[in-house]
Structure 1
């Protein structure tokens with residue numbers, strides 16, 4: 001299993017009238033976690049796209065337990081617990097400053113050949129990065 005942690009401070013513009021982070025903003029938080037997880041693994045989204053591979057999201061699920069509040073420093077834990085195939089599944093946990101679990105989520109992305117616009121296997125260079133984890 002590969003695990004990465006990213007910190008995000010909530011901004012006023014991301015909250016609703018109750019002072020809670022608006023639910024739609026979590027998709028952006030998880031994108032930041034995903035991008036940083038891949039960068040920390042050794043291949044950025046930019047590098048992957050430069051090689052002709054795209055990773056569109058085909059599924060996004062979230063379970064809310066507690067709200068995040070304005071000006072909290074959140075910890076986004078991003079995990080890849082299954083070896084990538086044509087699909088790449090990310091799992092997330094969001095914690096507040098008191099280390100309380102706020103939500104769990106997952107996204108499924110598919111490797112797509114940019115020229116053919118068809119699903120494809122991940123590049124060998126990408127899979128090499130996972131050898132220590134699977």
Structure 2
């Protein structure tokens with residue numbers, strides 16, 4: 001690992017420390033696809049704020065995501081938001097770049113971790129977009 005990797009790892013560890021037990025964070029888990037993404041909104045304490053938001057993989061869809069995020073932050077009195085996504089081919093890149101350009105924190109979650117966590121949460125849990133988005137949010141916290 002080089003110095004840059006060490007710095008990024010420490011930054012991620014600090015983010016995890018900040019999020020755990022926080023009453024000021026909104027966690028958005030996203031299941032990424034080619035044309036449409038699914039988002040789940042919750043808190044680190046496990047409170048579900050919005051189970052499902054479907055939005056297009058285009059600027060208008062990204063704006064819809066940010067609009068809903070801002071509404072939930074204001075309604076719940078939350079100060080921070082972190083977006084988590086499972087990279088899927090290159091489909092996650094435009095959304096990730098958009099969010100970063102607009103000053104949001106973005107965390108990538110490994111597909112293998114999503115699969116293993118799904119099995120741990122509920123062995124009967126079938127794979128679908130809405131549940132995978134919630135699973136990604138769980139892994140971010």
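Since every read-out is calculated from the coordinates, none of them should be taken as a lab result. Please read all numbers here as calculations on a predicted model, not as lab measurements. Cβ atoms are built from the backbone, for glycine too; each structure is taken alone.
Name the one structure among 1, 2 that helix-only ellipticity at 222 nm (-39500 (n - 2.57) for each DSSP H run of 4 or more, over all residues; to 500) of -6000 was derived from.
Numbers: 1: -6000; 2: -15000.
The read-out was computed on structure 1.
Tell me which of 1, 2 gives 2.3 when you compute distance in nm of label points 7 Å out along Cα→Cβ at positions 22 and 86.
2
Of the structures labelled 1, 2, one was used to calculate distance in nm of label points 7 Å out along Cα→Cβ at positions 38 and 70, giving 2.7. Name it.
Going through each structure in turn, the value belongs to 2.
For Rg/Rh (Cα atoms, Kirkwood Rh), the calculated result is 1.01, so let me know which of 1, 2 that is. Intermediate results must be reported in sequence, preceding the final value.
Working: 1: 1.01; 2: 0.95.
Going through each structure in turn, the value belongs to 1.
For distance in nm of label points 7 Å out along Cα→Cβ at positions 14 and 62, which structure out of 1, 2 has the highest calculated value?
Between 1, 2, the highest calculated value is found for 2.
Looking at distance in nm of label points 7 Å out along Cα→Cβ at positions 6 and 30, point out which structure of 1, 2 has the largest value.
Evaluating distance in nm of label points 7 Å out along Cα→Cβ at positions 6 and 30 on every structure, the highest lands on 2.
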